[in-house]
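Below you'll find the structures, each written out as structure tokens.
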Structure I
Amino acid sequence: MADNSRAINRVFTRGVIGDLLQNGTNEVFDYVVQRYVNDPEHKTHGEIISEIYAHLGKEHRNEYYYMNTLLNKLLIGIHSVNTTTALSQVRIGCHIADFVMINGEGRVYEIKSDLDNFGRLHDQLSDYFKAFSNVSVLTTIHEFERVERILAEQGDMGESVGIYVVNDNNVRFNLKDRRYPRQFDDYLDHSCIKERRAPRQFDGYLDHSCIFKLLRKREYENVILQQFEGLPQVAPVFHFKACLEKFQQIPIKTAQDLAFKELKKRNKISKTAFESIQPELKSTVYFSGLTRRLPDLEQLLKTNYRR
């Protein structure tokens, strides 16, 4: 296996964590442990994951690191997991949004690290505004001025985009006694994400089709049933198109609001269950459908590592 950052990036994926839960071992995980963790045989899986994440934060910050920081900040530090739903990798138009949060309104966060391509930012934001009225960019302090310059060239749309910055030293790990922290306050500094510019509502690009395509079949059918007497009576092959035509008859802001109410029903998890997840793994578990295996995960994290 190549000795580069790809391996450590893969540790925090459904494939690796799911393999550990199913088989107790994983080739990528073993490689990263041997590469980055000292004396792993005397540590639990939970302690090892904390150390790997600490190294990720110092040397190999990737999209997962920023997304996990954002999820912890928003669903624990600001909002409630009981009233807020977060989504990742959401296709909007021709682009995929990194992080979407649905509360009373919908918000998109585009993550731009030091290693990301900024050339597509204009097109990405333009697509996001076709379905969402609040869009922000999350970046590093090193790229803040660059983001500001790009947005300044985009008129009203650019001026409406919020900017959030992740501090360089934002994670505090309790590695001295080799216990991963259980409480958010012991894990993530509440000031780690700074709002440099709040997003402003911008509805100029809203598009029925882009909003409609956020929804799954049952979700857009629920919207149609709420607004009309029934579903279109057409052959199955024409069902999607007929429902879209109905959806396009709904005033755009009403259609957006109804779509967000459907999206908010996804990724439901209790506050107690969410807070029980080891902080470094919250995004992996929350977005990968592993919440049903929380008891198995808890047991794995307490188990000593054996290669």
Structure II
Amino acid sequence: MKSILDKIYTEYKTFTPSQQKVAEYLSQHLDEALILKANQLAKEAGVSEATFTRFITRLGFSGFSEFKREIGNFIIQGHSTTERLAESAETFGISDSIFLEILQGDIENIHKITNGISNELFEKAVEKLSSAKSIYLLGLRSSYSLAFYLAFNLRFFLKSVNLIKPGIGDIPEQVLSAAKGDVLMAISFKRYTRDIVNIAKKMKRKKAYIIAITNSHLSPIAQLADMSLVVETEIPTYIESFTAPMSLLNAFITAVALKKKKQALPALTKLETEFEAFETYISTNFGSGHKLK
């Protein structure tokens, strides 16, 4: 059964501009809809009460009371890690195999990538990354691992790859040189991190092109982005799964490497020489790694 946010996302492109304002407001302030009246919500969303009422009807609700009940049910299900853990315990208590359940969830999320990201959109993102003067990669909390992975691999064949590193309060210095012609790729999944949105706002003022990797077109970072790549992260447990986002990043790394082949080949060859000089890896007889052709 679709949640109310799923319904909003599914219908979003068919809404009028005023209804889209309501959708964007609710996607970020759903808790308030449980306690405010219809006229108050309309005011907060910046639309008339009549527009808000039409929006509710457009979603298939008979009235404001049914709309609020749906929100209540959604919130009661909860998104906190403790509530999701309790739900996981109940689900897997009757499951034959946690192993297969989780793998199946990841497989389904990977299959869904093409529903939210067309080949044309992917190619446009690759072109933006390949032609950027500088690339800034941003991910906080668990999403930092994804940003780090992308930065680690892109740095070999792109001129300027900057991983924004949180922790010591020097974000202004890290983005000091950002300007028009640069790209910020911001990675943010629910529950959305406030600092990512704040940093993205600053980068937008610097006229950097923003690419969002997120789980919804209605997420806060998607609302700021020039381009949004939607990837599902939900699996039947209390954590978000980064399997599908990692597949997308692998596709980016490969596509950019092939596009920048003239830079990639000598850079990787030089790197292999350094690996040998530093004795980075233990020698084996299992054969050499894959090479770009």
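Each of I, II could give FRET efficiency 1/(1 + (r/R0)^6) of positions 63 and 279 (r between Cβ atoms, R0 = 30 Å, to 0.05), but the derived value 0.00 comes from II.
In terms of distance in nm of label points 7 Å out along Cα→Cβ at positions 143 and 223, the structure with the greatest value among I, II is I.
Between structures I, II, where is relative contact order in percent (Cα under 8 Å, 6 or more apart) highest?
Numbers: I: 23; II: 17.
Between I, II, the highest calculated value is found for I.
If distance in nm of label points 7 Å out along Cα→Cβ at positions 31 and 215 is calculated from each of I, II, which structure is the one that comes out at 1.7? It was calculated from structure II. Given that helix-only ellipticity at 222 nm (-39500 (n - 2.57) for each DSSP H run of 4 or more, over all residues; to 500), derived from a single structure, equals -17500, which label among I, II identifies that structure? Answer for the origin of the read-out: II. Here distance in nm of label points 7 Å out along Cα→Cβ at positions 39 and 207 was derived from just one of the structures I, II, and that gives 5.8; the source is I.
Each value in this text was obtained by applying a stated rule to the coordinates, not by laboratory testing. In this text the structure is predicted, and so the values were computed from the model without any measurement. Cβ atoms are built from the backbone, for glycine too; each structure is taken alone.
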